[in-house]
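In what follows, structures are represented as structure tokens.
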Structure P
Amino acid sequence: MKYTIGLDYGSDSCRAVIIEVETGKEIASSVKYYKRWMNGKYCIPLKNQYRQHPLDYVEALEESVKEALSKSPQGVAENVIGMSFDTTGSTPVLINKDGLPLALMPEFAENPNAMFVLWKDHTAIEEAARINKLASTWDVDYTAYEGGIYSSEWVWAKMAHVLKEDESIRKDAYSWVEHCDWMPALITGVTKPEEIVRSRCAAGHKAMWLKEWGGLPSEEFLEAIDPLLKGFRARLFEETYTSDVKVGNLTPEWAKRLGLTTNVAVGVGAFDCHMGAVGAEIVPKAFVRVIGTSTCDIMVVPYKEMEHKLIPGICGQVDGSVIPGMVGLEAGQSGFGDIYAWFKSVLAWPIQNIIGESLLLDSETKEKLIEETLDKIIPVLSKEAMEIPVSESSVLAIDWMNGRRTPDANQLVKGTITGLNLGSSAPLIFKALVEATAFGSKAIVDRFIENGIEIDTVIGIGGISLKSPFVMQTLADVLGMPIKVAKSEQACAFGAAMFAAVAAGVYPNVEAAQKVMGQGFAFEYTPNKENHKTYMALYDRYVTLGKFTENKLFS
């Protein structure tokens, strides 16, 4: 038997899965959390600053692959033939002339501006606004294939921001690289900036790359964003590659570090949601939702059906970004599970800060009590909220606690909660937050449909889709559509493993890999028609409140 390894780098952890390529059977998996990130290092939430150290990525790679191999039968390691990565994005870092992330240089080891700027870092709002203003008056609208609005979550805004913010890094900042491109480059030894194989998915959706206008935006446009970007274009790339392409093979050093052989082919990387959609067996007219801390929504559309359409307000439409030979469409919400986690932390404050200091309990009991309570907050809230009739949804919320990604990116907006009275309980407020994330999802679906993109299937992947019946049923009721849930808990890593099988030459294309390696669906949520009818009236109120929030409170 032959095997591939799919590596999925999420916001908090790296997941490695080992897959048998001839059957799609999962042999073993491992999840490793980023140590520095879990300790809260380099992040300032009040300033929307979220940075990750490259060593977190490297250590998680070694640890997850080794642990997964240790759980595998004898002989698996020698027969691994391919490996591919997906990561969050846009998560770029500045690199020096040797392709080394600046944070790996001793003088910048503790400098957040020298680290990877995580997707949800919103410190570059001013730079994004400048890009949008320039694009609206330039002879070429470089944002046209990115929904017409450039986001502070994306690479050019982020790189301009950290260069402006920190003079100390400018001398060594030679180029930049996305996380999904750095990992394959690192383990194949192709690290010179000009030689790094760049992902079509990352470049097309976040770097304003389009073959028709010569690749990246012009030097003049980039200098107009900020003179500090001068020269970067020449040190980057002209061509990009889809994820069915092989970058190279494991170097002897990395083969030894991972316990593999140099026969392992390494594929071009991509963003997590795009490979996750492949792992969930995406086909045309399927709307795939990667549901986690945020959501990322993916569709694929045959060329003839796009007919030169430009869909406003989404995150991008890129040839081959999901399945080569089709146009990939991306949308999503900047906050989903993160919103529930925020509410949990609000409720948990007295538990941690009062019980934690109590003299009535011994330390071991306090620790166990706090841990048990924190583990149960969301499940108990969900159970209680599920019992509240939809007709009693008197509290209304807007799901923009982390800004708005789609439709029409705006990271300046904030979340709101209204309709509160003295009877508004924690489960009722939680229910309103879940409904808000579902309403935000409907706004995205409506944007696609309004622009002639047909949706006949909704597929959910990710932890929330598998573990939260309340959230998923609410989502189905609001959308008025059935939602199938992918069976694999690691659909993104599964998609990466499928692409690795293509890059290694086992399958001619990813569609063939999907047919053999796909795992199908675990279950399906069917919408309640009465609830959907009630939710449509609430959705109208959500739209009205959203307009007021954006135009009157945060304009």
Structure Q
Amino acid sequence: MRMRKTTPGASTPHTVAELISRQWGDHRPGLKYRSPDGGAVTVLSRHRTARESAVRAALLADLLPAGAEPHVGVLLDNTPEFPFWLGAAALAGAAVAGINPTRRGPELARDVLHTDCRILVTEPARLPLLRGLDLPGVRILVTGTEEYAALLAPYAAAEPGDGAPAARSTRSAPGPASRFLLYFTSGSTGTPKAAVCTQGRLAAAGGSLARAFSVTPEDVHYVCMPLFHGNAVIADWLPALAGGAPVALRPRFSASAFLDDVRAFGATYFTYVGRAVQYLLATEPRPDDREHPLRLGFGTEAGAVDAARFADRFGVRLVEGYGATEGGASVQRTPDTPPGALGRAAPGDDLAVVDPETGAECPPAELDGHGRLRNGSAAIGELVNRGRSGFEGYWRNPDAEADRTRKGWYWTGDLFYRDAAGFLYFAGRTDDRLRVDSENLAAAAIENILARWSPAAAVAVYAVPDEAAGDQAMAALALKPGERFVPEAFSAFLAAQPDLGTKMAPRYVRITDAMPTTATNKIHRVALRRAGFRCADPVWWSPPGGQGYRPLDPEALSALLAAYAAHGRAELLEH
């Protein structure tokens, strides 16, 4: 068979199915993986990955009951089966619901049933999560088993001809409006919402990123973030498909194995979310830290300080981006984007930073000569899209849709500030807003300041109730190896920060060996807030009216709890 050479950008696929079909007959590398213990690298061609997807698409079409929603749940690590099933869903005009393995019991069952999955693909290691769950009408396929291989065998034996795969389906051929992903966007503060993502929107997003980052078949996209999360699919897997680059899979993120993987796979690009960059920086430095093929990292929430440290240590530029899985708003980066900013609204978009309560537009940010925010209390607000929006809704959740689109705007749920030139800066989540002494603060703004403290490897700031009214800021600090918390040095550091407002210094400081994290490598703020200052880790505090930090010992804790009781606020510590 003559190999068809794909030229990235030669055509504009309108669906993810077209991106999958375009691999047919292309025998260049398409998928790389190796065992979690660091074994030899296995390489599958682009043609082989498309064929494996076509086999599963045919099986999917036959297994779906008549009249059922064409949805398949996927509860897998980043194994080859995950992209095979993503491709299968695309070809069959079906949708993948990414199932979060950190969910348990009724919550996990709810995610499967809420998204109307009649098929759930999992692996032997995940079967304990499903024991005892009531999943009526759901057929479970377990990869790597003899039964699974027997199911696939008849379809694998029917080798298609030279044409691109065309899956049998109970529906019409997939088009741009076909549902492709039902991805849960947040489960930290309530019931997770399944965002609807269509083939057309995601194919366009993949093509846009491939062009922005000049992706070619010579690149290798390292997928170490979980594929059940939108970041790995939209910002890593899809641009690789659009640009003709192979993807390399890591079952689960590992900071210690990161560079070894990058070298073994020849990876040139990776994505990150949450605090993954901090975990990489916390690894022991090595003389060969810059000896690798990586050219770019793309993600969110690394922070300007850590991005600079990452570039200095590993020689890799990190590009911060912003675009919600829901598609409601995105920020466009331009060559003149200043350090710390994400970019500004794309032409024709109407993005604004507004007061979440009144909807009034916030004043521009005042930045000093070092780019530090001087008027955060006034300038920080919620980012809204007052114009066109790519938001395609939440699956069977009209209340959540209405909340996102109130006043005819799309409300992102994220805090930003905008400078006088219109550049936008991320300042945290609306759930991470604090109100200290009647002043509104953003946790991320305080985190960016504390991240400058050289002994800190990771920082998280969150609200705890004040004993009398409102909130107080609490910081969790994970220190670098060999460092220890010296209260006088920390106080001196805070006093030297020109952009640390008078209400921003943390009342409580928790010193922890490791931050609690979610399955997507974000700091688990709910767990931190729930524990507050009554935790097993050492806690230091700065009493009202006092100076410096002292241990929150049993005697001080007892007096503090009595103050909460005296103000009738003791119950707030239980939530």
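Readers should treat all values here as calculations from the given coordinates under stated rules, not as data from a laboratory. On a predicted model such as this, the values are computed, not experimentally measured, just so you know. Cβ atoms are built from the backbone, for glycine too; each structure is taken alone.
Rank structures P, Q by distance in nm of label points 7 Å out along Cα→Cβ at positions 270 and 502 and report only the one at the top, that is, the highest. Could you put the intermediate results ahead of the total?
Values: P: 0.6; Q: 4.5.
For this comparison of distance in nm of label points 7 Å out along Cα→Cβ at positions 270 and 502, the top structure is Q.
Set P, Q, criterion relative contact order in percent (Cα under 8 Å, 6 or more apart): the highest-scoring structure is P.
Looking across P, Q, the calculation of helix-only ellipticity at 222 nm (-39500 (n - 2.57) for each DSSP H run of 4 or more, over all residues; to 500) that yields -7500 traces back to Q.
Taking mean count of other Cβ atoms within 10 Å over residues 110-117 as the criterion, which structure among P, Q has the greatest value?
Values: P: 23.5; Q: 20.4.
Looking at the calculated values, the largest one is P.
So FRET efficiency 1/(1 + (r/R0)^6) of positions 22 and 46 (r between Cβ atoms, R0 = 41 Å, to 0.05), computed for just one structure, reads 0.20; which one of P, Q is that? For FRET efficiency 1/(1 + (r/R0)^6) of positions 22 and 46 (r between Cβ atoms, R0 = 41 Å, to 0.05), the value 0.20 is produced by structure P. Suppose Rg/Rh (Cα atoms, Kirkwood Rh) works out to 0.98; of P, Q, which structure was it derived from? It was calculated from structure Q.
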